[in-house]
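Following are the structures in question.
A short reminder: the numbers here are calculations on the coordinates, not readings from a lab. All of these numbers come straight from a predicted model, not from anything done at the bench. Cβ atoms are built from the backbone, for glycine too; each structure is taken alone.
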Structure 1
Amino acid sequence: MEISRRERKKIKTKSDILRAARHLFEEKGYDDVLIEDITERSDVSKGTFFNYFNSKEGLLKAIAEEEVDDIQELYENEGQNFKSCRDRIKLIMKRLLDDSIPYMHLTGRVVFSTIINSNEDVSPFYTINEMIDSLVQEGQMCGEFSKEYPSKYIVTAILGAYYGLIFTWFEHKKETIGWSELECILDAVFKGFNISI
């Protein structure tokens, strides 16, 4: 379905604001960035900013939602290229990590804000949880995952690998992390749940 020029401009403006905020939050730290800094960097008025976001905190949720949308789009476009559920889970987790690494301080803030301190019932990351849970259940049906454990426990361990690696990055003061570390941890999780590798 083709969208109008006006809708394309709105999408671009929102994307420009989010990109500017993402860069500023990482450069200066979330607390030191003012809405005026974001509007200046994205070249929009303050009124335009408030047409899209109700506050600076609203940007964090929007950044998380944008990340989730990006992962869903990747999965829809490339997920069918992988036969095993394990490899499709790795596709999701690799994109999540790849998008986190350039903005680690922001990632920590977004995770804290949208998951731990969320006043809403559902975090934007719930969608990723659901995607992985669906793949785990499919894997249990075809023998890739043990049926001995409820899928929610396996999902918790898989996502825990990502969150644990993020925590390790902060704990060790910017120690380099990457996909090879996360893949190694995921393989250990998979082995622990009697998954054939």
Structure 2
Amino acid sequence: MAGAASLAAGPALLAAMPALAAPQIGQPAPAFTATDSNGATQSLAALKGKVVVLEWTNHDCPFVRKHYGAGNMQKLQADAKAQGVVWLTMISSAPGEQGAVDGPTANGLTGSRKAMPAAVVMDPDGKIGRAYGAQVTPHMYVIGKDGTLLYMGGIDSIASTRADDIEKAVPYLREAMAAAVKGEPVKTAVTRPYGCTIKYMGT
């Protein structure tokens, strides 16, 4: 896939995924309808006309803690909100596995971290995560106003848990989001994600 980043593979980077058709850049993003942490319905179809960011998360993952602890994820979410981008935080951890939380706990995490997603989408059966090929946390996606998948991959270019690497890294997600808002092509549309393996149901 064009524009893939050349990050070194490591034990925490990529997980084995079920044999599903992988989403493709330039094609419609996989549709979904799910319940969020407040019990409301979130549907990709209802967001047509908006740029959408999907952020797969696991609050116990050190890679996730790096970006929230340093305030980087919150800054990205604030920038998204200011630009009219809909940011959905996705939780696909199976019940009983690391990262799995109920709605009230998810809301508590959002508040304690001063995070500002538009919603936290609950995906305990992993159907949405598998449809997108989400492998790790954080795994990031950008969807254009017409529902086309524009970016998928890492939040940035340095696969580490060190907060001081954030400023040194290429900010792939930030660049992709900015291009999508402007209606411009995303220069680096696919990169290699890094983080903690998502603990899907049945795996």
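Quick notes on this structure:
- Taking distance in nm of label points 7 Å out along Cα→Cβ at positions 27 and 43 as the criterion, the top-ranked structure out of 1, 2 is 2, with the highest value.
- Label whose coordinates, when helix-only ellipticity at 222 nm (-39500 (n - 2.57) for each DSSP H run of 4 or more, over all residues; to 500) is calculated, return -6500 (choices 1, 2): 2
- Structure from which 0.45 was derived, FRET efficiency 1/(1 + (r/R0)^6) of positions 83 and 171 (r between Cβ atoms, R0 = 35 Å, to 0.05), options 1, 2: 1
- Once distance in nm of label points 7 Å out along Cα→Cβ at positions 75 and 139 is evaluated on every structure in 1, 2, the highest one turns out to be 2.
- Here relative contact order in percent (Cα under 8 Å, 6 or more apart) was derived from just one of the structures 1, 2, and that gives 33; the source is 2.
- Structure responsible for 1.7, with distance in nm of label points 7 Å out along Cα→Cβ at positions 123 and 147 calculated and labels 1, 2 on offer: 2
- A value of 12.9 for mean projected area of the Cα convex hull in nm², calculated from one of 1, 2, originates in structure 1.
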